Structures are given as C-alpha cells and as structure tokens.
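Just so it is clear, none of the values below were taken in a lab; they were calculated from the coordinates. If you're wondering where the values come from, they're calculated on a predicted model, not measured in any experiment. Cβ atoms are built from the backbone, for glycine too; each structure is taken alone.
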Structure I
Amino acid sequence: MANPTRDTTAGRVYNDLRNLARRTSQSTDEIMVEYVLERFLYRLAASPLGRAFPGTETETIHRIAAIAATEIDDGVVFDPTTLKTVPIREEDEYHGLRLSMAASIARARLKLQLDVSFGDPVTPGPRIIDYQQQLTTESFQILSYPLATVIAEKLSTAVSLGDLNTRDRDYGDL
C-alpha cells in the first residue's frame with residue numbers, strides 16, 4: 001500500500017512522523033502513539049471540559065468522549081464510538097479506570113489508552129506546564145502533576161509490587 005500523500009493534513013503528519021522516527025532512530029509506531037497522546041492532551045488543554053477532572057466515573061467517560069470528538073486540523077481522528085473502559089486498581093484505596101479508543105493518522109490505525117485515577121491526593125498540587133509538541137517548536141499549556149509526584153508514584157508502585165511488577169516501563173521511566 002502506498003504511503004499517504006502530503007495533500008492532506010493527515011498525510012503530511014503521517015509522513016512527518018515517519019521521517020521523525022527515522023531521524024531519531026525510534027519506532028514509527030512509538031512516535032505515532034506519542035503523537036496521538038499529545039493531540040489528545042492538546043484537545044484536553046483547549047477544552048473547558050478539561051478544567052475539572054476527574055468527576056465521577058460516568059462524568060469522566062463522557063468528558064473524554066466529548067474531548068476526543070473535538071475536531072482539530074492536526075491529522076488525528078479519534079473514534080469515541082469505540083471507547084471502552086475497564087476498572088483498574090480496584091483493590092487500592094484510590095481506584096481508577098483504563099479508557100481506550102481507536103485513533104487514526106491517515107492509514108495508520110492506533111489506540112489511545114488513558115488511565116484515570118479517582119481520589120488520589122496530589123502533593124504538591126498540580127501546576128501548569130508548557131508541553132512541547134513533536135512536529136513544531138510550539139508548546140501548549142496544560143495542568144500537570146509535578147515531576148516529583150510522578151517519580152514518587154512510579155517508585156511507590158515499583159516497590160509495593162516488588163517481583164509482581166510486570167511493568168518494566170516503570171523502571172525505565174525512573
């Protein structure tokens with residue numbers, strides 16, 4: 001199958017991401033998944049629905065579907081009709097949901113997957129950060145966990161699970 005042409009935004013993005021993967025010696029799939037996540041975060045940051053997260057599980061599901069349905073000319077199309085949810089961390093004090101849905105960039109079929117926790121205290125509190133975009137020199141602002149909190153949570157998870165931790169990426173992230 002021929003590569004998409006640069007006649008459409010999706011075609012340009014598809015080809016630009018493939019070129020970025022070659023230049024950085026990364027997997028094209030990895031680069032595309034990162035771009036899909038970035039573009040969801042962009043929609044989240046731009047949406048008034050993203051300013052009060054999370055609410056109840058039902059509210060969160062509806063907000064994520066509505067945010068994903070936002071049309072932006074960035075080459076990514078999310079399909080909220082494919083949204084699936086699975087409970088996570090049910091045995092923990094603070095439970096959560098894993099949400100996934102189909103996404104595409106031209107002919108590339110991808111999956112957006114998000115984990116949302118409910119009730120976790122964030123200390124220190126969330127702050128606004130500049131999120132650097134992959135294909136431009138521009139950034140956008142989004143509310144984020146402080147880096148120290150992210151590191152503490154990953155380390156806490158790795159230690160509490162010990163040998164049962166199958167998420168090698170937790171160690172790689174640290």
Structure II
Amino acid sequence: MEREVLAVDSEFNQVLQNDSCRLQQLQCYTSAPGHPFNRFFWGNKKSLSDAMEKGINLRDRILKLYNDHYYGGSMKLVVIGGETLEVLESWVLELFSNVKKGLLVKPEPRLDIPVWEAGKLYWLEAVKDVHILDLSWTLPSLRKDYLKKAEDYLAHLLGHGKMVFCVGNSST
C-alpha cells in the first residue's frame with residue numbers, strides 16, 4: 001500500500017504547479033456541500049495517511065470502488081487499428097474477456113443543489129505568467145439532447161475572440 005500512496009503523492013506534487021489543476025481544485029473546494037462536485041478530488045501522502053490514522057482501510061475502499069464500478073456496463077471500448085477486423089477482434093477478446101459483465105450504468109439522479117452560489121468571484125494567483133478568465137454557470141442536463149450539441153453551439157458563440165467583440169460592441 002505504501003508504494004501506491006507514494007505514487008499518489010508523486011502525481012499530486014507534479015500538478016501543484018499546474019494552473020488548470022489548481023483551478024479545478026478551487027472549483028471543487030468552493031462548490032456547494034452535498035453536491036457531487038464537492039467530493040474529495042485530489043489527495044497526497046498526508047491526506048491518505050490522515051485517513052488511515054482515522055481507521056479508514058484504504059485497501060478495502062479501493063477494492064469496493066473497483067468491485068462497484070469496474071465492469072462492462074460502466075465502460076466503453078473503442079478500437080482503432082490498421083490490422084484486419086479479425087485480428088483486432090482477437091486482441092479485444094484476449095485483453096478484455098476477463099472484464100466482469102454487468103448491467104448498464106444508470107445515471108445518477110440530477111440534484112437540485114446548485115454547484116455554486118451565484119455572484120461569487122474568486123482570484124487564484126497563477127503559477128505561470130498567464131491571465132485566464134474562467135466563467136462558469138450551470139446548464140440543465142444535456143444528456144437526452146446530446147446529439148443537438150448545444151454545448152458546441154455555446155462554445156462557438158463564446159469562442160476565442162468573440163467575447164471581446166460582444167463586449168466591445170456593447171459600449172458603443
């Protein structure tokens with residue numbers, strides 16, 4: 001278990017200087033208690049050691065997570081290759097036939113808890129010499145309408161350079 005704890009700590013230390021990861025952690029930390037986004041996101045040697053000192057058996061928790069979620073119904077597999085279909089199929093059977101079968105995962109019910117309290121402004125000092133404005137708002141679930149690609153439409157409207165155009169025109 002110590003080797004895995006050290007691996008987690010190594011990954012944690014690698015992303016300490018990554019502005020995107022730091023922003024993601026800030027978003028999790030400031031999200032509403034009880035919302036899935038507020039769950040534990042990053043860990044390090046100290047957080048895992050503290051959990052073990054509180055009597056939490058990390059190995060049992062990891063095995064439970066594996067047994068509860070690591071099965072065919074919760075996964076997708078895409079195979080791309082230049083080999084024949086027969087060869088690709090034989091590889092898939094060889095490599096993935098031991099993945100336990102399971103029912104299709106049902107999505108978690110949508111919570112009525114907003115992710116964040118509206119109107120909040122947070123400043124996060126960047127590690128690198130960058131300036132980023134990150135605007136976040138909650139959209140209704142797009143799962144049933146995913147083929148319409150509403151998020152792509154929004155991204156196009158708000159894409160690079162378009163916000164400056166909108167803001168610039170609003171003052172004239």
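Summary of computed values
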{"read-out": "Origin of the value 4.0, where distance in nm of label points 7 Å out along Cα→Cβ at positions 102 and 126 was derived from one of I, II", "value": "II"}
{"read-out": "Source structure (of I, II) for Cα extents along the principal axes in Å, computed value 65, 50, 36", "value": "II"}
{"read-out": "Computed 4.3 for distance in nm of label points 7 Å out along Cα→Cβ at positions 70 and 118 - originating structure among I, II", "value": "II"}
{"read-out": "For relative contact order in percent (Cα under 8 Å, 6 or more apart) computed as 16, the structure of I, II it came from", "value": "I"}
